[in-house]
1. When distance in nm of label points 7 Å out along Cα→Cβ at positions 21 and 93 is computed for each of 1, 2, which one produces 1.5?
2. Which of 1, 2 yields 1.00 for FRET efficiency 1/(1 + (r/R0)^6) of positions 53 and 277 (r between Cβ atoms, R0 = 30 Å, to 0.05), as computed?
3. If we compute mean count of other Cβ atoms within 10 Å over residues 69-76 for structures 1, 2, which one ends up with the highest value?
4. If distance in nm of label points 7 Å out along Cα→Cβ at positions 189 and 205 comes out at 0.6 when worked out from the coordinates, which of 1, 2 was used?
5. When distance in nm of label points 7 Å out along Cα→Cβ at positions 125 and 245 is calculated, the result is 2.9; to which of the structures 1, 2 does this value belong?
6. One of 1, 2 was used to compute helix-only ellipticity at 222 nm (-39500 (n - 2.57) for each DSSP H run of 4 or more, over all residues; to 500), and the answer was -8500. Which one was it?
7. Rank structures 1, 2 by mean count of other Cβ atoms within 10 Å over residues 37-44 and report only the one at the top, that is, the highest.
Structure 1
Amino acid sequence: MYKVWLKDIARFNLPVYQYESDKIRILYAGYSKVKREYFRRMIIGNHNNQNYVGRRWFWQIPGLIKRQNYDLVLSEVSRAASRFLKRQNGFMLPEWIAMRINIDRPLSELCRSSVSDFNDIKRLIRKYKLTYEITDKDDTLDMFIEKLHLPYITNRYGDEALIVDLKAYWKSYSYPLLLTVKENWVLVSGVLCRIEGDSFYMFALGLTDGKDVYRAHGCIGALYYFSILEGQKRKLRYLNIGGSHPFLTDSLTKYKLGLGAEFISSHISWSQSIWLGVNENSAFAVDFIEKNPFLTVESSGRVVINNSY
């Protein structure tokens with residue numbers, strides 16, 4: 001609670017960063033480099049110039065759109081700012097939204113090509129002779145962290161990789177599990193899991209030495225497929241496959257939707273939101289919004305798919 005209060009106060013006055021290409025100018029107000037870099041890549045890509053333009057009070061942020069002719073403006077949100085920004089011309093986006101697959105149905109139905117991409121994953125499982133094992137032994141955790149998880153996220157995200165204390169996660173749950181996949185009996189991927197209620201939760205993924213060749217062999221998709229098998233063995237109803245970003249065109253979101261996953265309807269608080277302001281006079285901004293549907297947070301806290309454009 002103390003940390004949330006400090007974050008609330010800090011977000012009254014925000015550091016502001018400008019990104020500009022030959023087509024678009026965007027502004028991000030906030031402290032998180034990970035979030036800032038995600039939205040920058042999503043909207044403007046890598047070919048741009050970045051400038052730190054100082055600090056602004058939260059009530060000054062929306063006015064920058066017309067005053068300085070930005071196409072899109074994004075801002076981290078405080079409790080007071082959320083009440084103010086909801087009255088502005090823009091959208092509240094969830095920073096992260098959980099997704100799950102209903103596995104309480106026949107495997108043949110889950111793998112129908114009209115429902116998901118699991119048929120392709122099964123083909124790769126057969127081609128590369130992928131098998132899985134599952135364990136709850138504590139002595140396997142260090143191996144997973146050092147050999148699979150850290151190399152995977154470092155290779156995927158570089159300096160922006162979010163390092164989570166997986167040992168604390170392992171100790172905090174009653175039924176932690178480690179599911180590993182082998183290719184021709186050689187360890188290639190793994191996922192840290194847990195069982196809670198009627199759900200099998202996937203939490204942290206890994207590839208051996210972070211090698212992308214294993215991804216091409218279907219070793220990430222196999223983690224989802226084998227987790228479904230394990231969840232069904234245990235008579236569970238859902239496979240919770242972690243969170244996703246708000247844009248439906250985001251590669252991770254598209255991948256999870258392609259597995260037949262659904263968004264879990266839940267209340268999103270102000271501290272879990274990002275405000276998106278749109279310059280309605282910008283052809284690029286309007287085109288981007290039209291081509292990139294996203295999830296928004298209603299005043300009630302319910303998450304829905306934006307259809308304003």
Structure 2
Amino acid sequence: MLEIGELAIMSSANLTSLTNAVLSGTSPQQWCKDNLVDGKQQCYFSILGQAPNGIKGGATLTFKGNGGPVCLIVDPEAVFWNTAVAADNPDREYRYADVEEDDGDIDLFAGLSTYYMGSPGIEIGDFNGVYTDSLGSMVEIEYNECTQVSQYDVTNAHAGRATPEYCTISTANREDVEYTAVLESFSIPLDDGALGFGAIVLEGACTQLEINECTLFGESQKAERDSSGAVVKDENGLIKPFTKACTKQLERASCTDKLTEFCCIYPEMCGEDAKEFACLGVSETASEICTAGHELNYLCCGSE
């Protein structure tokens with residue numbers, strides 16, 4: 001289990017700076033380490049492994065209330081989409097099958113640290129408390145404040161595989177009060193048994209923001225290894241990951257309606273070969289996409 005520590009609340013301007021830096025080639029981990037606020041990182045990108053059977057895996061982080069609403073966001077790797085199956089007018093963007101084996105899922109919970117029942121760095125817990133009523137009955141109370149609503153208005157929902165999960169936390173009258181967020185690993189990618197992710201605490205309510213696959217780039221992480229194959233660790237004993245090749249481009253293609261073009265040129269990133277009609281009308285080649293000035297040049301996997 002990973003204990004991230006305290007994150008500083010990030011502004012929208014700094015999120016834009018992070019996005020631009022990552023798309024320009026800076027590693028997200030480096031940006032987070034180089035842009036501290038009061039000595040604390042504003043973001044965190046790393047990898048979660050598979051927990052032993054019967055044990056909850058994941059990570060925890062803390063943040064201090066600022067007196068207003070904050071948006072807690074976690075984005076697990078990589079990109080997930082449903083393949084269109086309709087015979088008539090199928091969605092053009094999703095004619096390629098997704099590689100499910102490289103996708104993971106993280107469930108998000110959060111509340112006041114004083115109500116957290118886990119042990120950071122040791123055991124994942126919850127925010128459920130118990131009290132005894134006047135009749136001597138034990139009554140459970142849920143102190144989780146990370147309420148998520150699905151598109152079907154179902155509360156306490158979760159986003160699903162490889163999809164950003166987020167919720168608004170109101171810190172009114174709780175300035176400088178500590179909160180704990182739990183990033184529980186629901187499923188781990190089967191391709192390598194490791195789940196990359198990115199996490200931030202953003203200033204403002206989530207409803208004021210457009211949160212999608214392009215909110216955080218570069219969360220698909222791979223552990224750095226030395227010449228002997230051993231995982232490289234930093235001065236704190238944590239693994240040193242880097243962003244997997246082509247995944248930033250896959251993310252951007254997914255949320256800018258260019259997924260078909262990307263998959264037709266880099267089918268190994270998208271799963272099983274699509275039906276022959278999927279690439280009709282897509283005449284671009286990889287070299288053409290990499291030509292300066294082309295509207296899709298950001299998709300070139302050789303431009304990390």
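Nothing in this text is a laboratory measurement; each read-out follows from the coordinates by a stated rule. It should be emphasised that the depicted structure is a prediction, and the values quoted were computed from it without experimental measurement. Cβ atoms are built from the backbone, for glycine too; each structure is taken alone.
1. This figure was derived from 1.
2. Computed on structure 1.
3. Top value of mean count of other Cβ atoms within 10 Å over residues 69-76 goes to structure 2.
4. Structure 1 accounts for this read-out.
5. That value comes from structure 1.
6. 1
7. Max of mean count of other Cβ atoms within 10 Å over residues 37-44: 1.
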